[in-house]
Structure P
Amino acid sequence: MARPLPDPLPLDPARLAAELVASGLAPCAAAACAVKTEGGWRSATGEEGAHGARLFDLASLTKPMTAVAFAASGMSRAARLGEVCPELSATATGYVCLELLLAHRAGLEAHIPAYAPLASGMAFDGDAALRLAANARRPDAVVSAEGPVVGAYGFAPVYSDLGYALAGVALARHVGAKDAGEAIERGVVRPLGLTTSLGTARGLRLAGVDVSSAAPTEDVDWRGGLVVGRVHDENAWALTGEGGSGHAGMFGTASAVLRFGQAVLDGLEGEGPFGGVDLAWLVAERPGGTLRAGFDGKSLQGSSAGTRFGPRSFGHLGFTGTSLWIDPDARIVAVLLTNRVWPSRTRAADAIRAARPVAHDALHACATALLGQG
């Protein structure tokens, strides 16, 4: 049982990570923050529960990486899923454009247990699973005999892993990659020079990294016990194994995720490796909620980003206990990585919800304090 965290938390990322571990939130934690000044970036990182920079299962922090890789690929966001993946053209989502998949407005269900055959010891058919995902439409996402009833911004937004699994397949098809994870490694990881600190389990192993030293996640009987160096998300594991799906599959260190966040902010300002990539549409506000394309905006009340991140801030959370927030006005990036799902996903569900806002406040304050250094 995790104990309540002190508020305010220590501003130093190393002390912050130590406090999170000491509270019982997770056995491993890492934190990082950075602020962009006229003279360049200033940053601070720290972790607890491991020796050296440890890899964490980033879970849904994979989604913004998928979106950035998509933008960097030059692929048309107006392309329809069935055009890029003809085998899915006859599904109920084959007509949907890829931008709606990335913006969680394609009318798909949030999740289905596509991995279920594996959990039952049966054979798994990946192609059939993708068709099942593409046909998993919500009752409110009406498709009539005359065609889909869809507004200018798509259907009502519902956060959907399925949309990102499908968008990841389309991205991989477009760039000729094995899967979305390899597409992210080509379009994001390599340009940032992070091949030994960010990637799929497969990609990191090929780069000579011992992925078995990654922070463990959950103890799952049907997967052989403790999941270490293998993606925690069951659908991603079923679909891509040691590769990566569009919704999950990436592993990384706190400093690597921080570098990704910095590159996104740089790119929006026309600088860095993504300076020539149109990222603005990914973070543009859309009606009906805070969900953007690859990122989420800050809600008006009760945001996991805390109170210090500004109203135009955007970021993402990961189920394993990870988060990334970017404040474009303060030019601040904050990263929090934990393995709060060890040994069970139910153990610290309430604790991580309570910890995130105060941790993000501390990291924002830490980054602000960095302005006075140097």
Structure Q
Amino acid sequence: MIVDELQQALSALRADGLQRQRRTLQTPCGPLAEVDGRQLISFCSNDYLGLADDPMLIEAACAGARRWGVGSGASHLVSGHLAPHAALEDQLAEFSGFDRALLFSTGYLANLAIIPTLVGRGDAVFADRLNHASLIDAVQLSRADSQRYAHGDVEALERLLAASTAKRKLIVSDAVFSMDGDLAPLPALLTLAERFDAWLVIDDAHGFGVLGRQGRGTVDHFRLPASRRLLYMGTLGKAAGGSGAFVAGDATVIEWLTQRARSYIFTTAGSPMVACALSASLRLIAEGDARRHHLWQLTAQLRDGLAKSGWRLLPSPTAIQLLIVGDNQRALQLATALYERGLWVPAIRPPTVPVGTARLRISLTAAHQPTQVASLVDALRELA
């Protein structure tokens, strides 16, 4: 039976150390978590600025719910586009430095909207090998010719672009790679996009709110010049502390996505109370230099503390710090040993990362305290 085949496949995942496990939290998102009655210091969350449980966002959501209700009731193009959505789109466009912005329910849906709407059969997409799964799936949905270049290899990308005879070309890359913590060479990518008449799509899920002046993201971090061929995707469920995502770019391009992107047209609009909370979040992000400074101090503390510990951290200038272990089972054992010490750090294994590169993904947030990071450093040094 098919079910028996699935059971055998699940057993194989378990034997290879690849079966994933959900844990149910009894506390809000934050640096302290209660799971199965245990108190843990969590280093799992992408809530980089510590805004997910911020009182200002909670109050804005409550006020939004009292004024606008909880649900939108329909897709944006039917009757689900409420005033809080429109206001948030305007705020996001201004904050990110683009003509217009378009809201989506998730970053995954945003990426599924961009690429298949801009390119198709006869076109070509040039993608970094370590791009997020949503970008990989979007390329497949587009039916365009998919050409992947080695991670961050600008020269390899240039060769592929020069050899391409595709009608339309699109370069797509994460801005901050979520399982490596490094930054894409965005200035070089934009130069190639201009030179070869290509789109450049940037997924800034882990840079928005954290990098750049006032947390405006990697486009601002690199001081990229304005370009009509640049499309920017930022998520709102990480540093912004809420949920959803947005795509920002040239007004004509955003209008085209509005009219043709299937994952926008055929999806119920997000909650208006969340849009109200995110408007408040944007204000906190813009005023959040102290939070970001604290976050970078914690990052330096972690890296300095593990510098001579025997563990290998990937070079990362972001709040995402990766400790390479290699073997799947060994990574799980290390994560379990930390968990038993009250420290929750996820073990990341294939297919999320390449085979043989299993790792611990340490996510720091502005809500963490130096004593909590010190506890993690001490435990890792002990387990080295």
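Quick note: the coordinates plus some simple rules give every number you see, no bench work behind them. Quick caveat: nothing in here was measured; it's all calculated off a predicted structure. Cβ atoms are built from the backbone, for glycine too; each structure is taken alone.
At a glance:
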read-out	value
Label whose coordinates, when helix-only ellipticity at 222 nm (-39500 (n - 2.57) for each DSSP H run of 4 or more, over all residues; to 500) is calculated, return -9000 (choices P, Q)	P
Test item: distance in nm of label points 7 Å out along Cα→Cβ at positions 122 and 234 calculated as 1.3, pick one of P, Q	P
Which entry (P, Q) yields the derived value 2.6 for distance in nm of label points 7 Å out along Cα→Cβ at positions 210 and 330	Q
If Cα extents along the principal axes in Å is computed and equals 56, 54, 53, the structure in P, Q	Q
Among P, Q, which structure scores highest (criterion: distance in nm of label points 7 Å out along Cα→Cβ at positions 138 and 202)	P
For Cα extents along the principal axes in Å, for residues 154-297 alone computed as 43, 35, 28, the structure of P, Q it came from	P
